[in-house]
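Engineer: What follows is a set of structures for review.
Every read-out reported here was derived from the displayed coordinates using simple, explicitly stated rules and does not represent laboratory data. This is a predicted model, so every value here is computed, not measured. Cβ atoms are built from the backbone, for glycine too; each structure is taken alone.
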Structure P
Amino acid sequence: MAQTFLHTLFGPGARALQAAAGSRASYARMEADAGPVDVLTPREVDFIVARDSFYMASVSEDGWPYVQHRGGPAGFLRHLEGNRIGFADYRGNRQYLSAAHLAADERVALLLMDYPSRRRLKIIGHARLTDDPAAIAALMPADYPAEPERALLIDVVGFDWNCPQHITPRFTEAQVRRASQPLLDEIAALRVRITQLEGAPS
């Protein structure tokens, strides 16, 4: 658990509950041992740019949390430089909930999942929307059939890798196809062989 994530989200209430549960001492050691800032390393960057979806939470003007799913081709969430990531925001149902929330409070939380490997990365950061055409074009995936409306840039404040407990493995159609293709090829070859044997003179 990285320091800025830990220090940002571990408030007095969380620390009190940790103390009551008996876990405070271990988390206190983590706080003392952590570095000064959370810096995205190649491990985080590789994980981020391999995703084809994630969940993003923002907060309404009245304090209500809102979670939105974002998706696209693998790599649509880009690492730009340093601790900045971003993606092209496609035109959708035009409710503009996230856009309105970010205009009032730029803080967001992202949850990135790798279901087959049972890994997840939590990110907190400051987000801003831009309608700059160059920024949008730089973040728009090539040949993706969606209309970009704006770009969303996130300066990562902290992140945390979670344990795999309770993550149910799930697989995409493409992953299942790749895993089953050798067996399907073998079945096809056997069918051809059976046909040849049945047609051979006795």
Structure Q
Amino acid sequence: MRYYPVFLNLKERLCVVVGGGDVAERKVRGLLRAGARVKVVSPELTEGLEELRNRGLIKHVKRAYQEDDIRDAFLVIAATSEMDVNRAVFKDARNVPVNVVDVPELCSFIVPSIVNRGDLTVAISTSGVSPALARSIREELEVFFPEETGEFLEFLKDIRSRIKQTVPDSTTREAVLKEIGSRRVLKLLLTEGVEVARQEVYGILNKRGIKCE
């Protein structure tokens, strides 16, 4: 099966995770990073999930799953070791996006392996054929994109805002934005580091008479 790749805006959306083990904790942390409101349904929690609950970052329903638990949910993840529970969650979700961890036939969406570098998100999927290979590709990309990639993106975000404010001609503006996000700049970032890439961007702007330093 081929999947349609999409990035969801989960900010302030209710996402329900059924299960309280290590796998559920990983899913919860990913949802929180995306700004979701998270409810966890499970009789027990890992220490990590207990800490998140105690800090008020998640809501905890301390009992076994019931159908009403996913009412009003924007997205649902089942991460239990009980297949009967997982099947019930899948059935009850109806038109709500649902993922039963490691059971593709009980999923309306799958969660890819993710590389995060600030605002950069790279998602890798083998369409469920080999999650292990997807993880290996992710590990390679984590080496390929250094941690400072996120810092450089913050720099470009600020530069882009200034360009939009100071360059009225749309054709010129788009050409400049394309150049500062070119493969040449990316190569410098990856091989020479963020400061060299930053100076390259300033050089591009100076040649066009745009002052952003």
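Engineer: Of the structures labelled P, Q, which one yields 13 when relative contact order in percent (Cα under 8 Å, 6 or more apart) is computed from its coordinates?
Structural biologist: It must be structure Q, since only it matches.
Engineer: Compare Kirkwood radius over Cα pairs in Å, for residues 12-115 alone across structures P, Q and report the one with the greatest value.
Structural biologist: Top value of Kirkwood radius over Cα pairs in Å, for residues 12-115 alone, among P, Q, belongs to structure P.
Engineer: OK, next. Given a value of 1.00 for FRET efficiency 1/(1 + (r/R0)^6) of positions 156 and 188 (r between Cβ atoms, R0 = 25 Å, to 0.05), calculated from one of P, Q, which structure does it belong to?
Structural biologist: Checking each candidate, the match is Q.
Engineer: Of structures P, Q, which gives 16.9 when mean count of other Cβ atoms within 10 Å over residues 92-99 is computed from the coordinates?
Structural biologist: Q
Engineer: If you rank structures P, Q by mean count of other Cβ atoms within 10 Å over residues 148-155, which sits at the top with the largest value?
Structural biologist: P
Engineer: Here is a follow-up. Ranked by distance in nm of label points 7 Å out along Cα→Cβ at positions 68 and 180, which of P, Q sits at the highest value?
Structural biologist: Top value of distance in nm of label points 7 Å out along Cα→Cβ at positions 68 and 180, among P, Q, belongs to structure Q.
Engineer: While we're here: Of the structures labelled P, Q, which one yields 14.7 when mean projected area of the Cα convex hull in nm² is computed from its coordinates? Mind dumping the intermediate values first?
Structural biologist: On the way: P: 17.9; Q: 14.7.
The correct label is Q.
Engineer: With FRET efficiency 1/(1 + (r/R0)^6) of positions 28 and 52 (r between Cβ atoms, R0 = 41 Å, to 0.05) derived from the coordinates and found to be 1.00, which of P, Q does the value describe? Could the numbers behind the result be given before it?
Structural biologist: Working: P: 0.60; Q: 1.00.
Derived from the structure labelled Q.
Engineer: From P, Q, which structure was helix-only ellipticity at 222 nm (-39500 (n - 2.57) for each DSSP H run of 4 or more, over all residues; to 500) = -14500 calculated on?
Structural biologist: Computed on structure Q.
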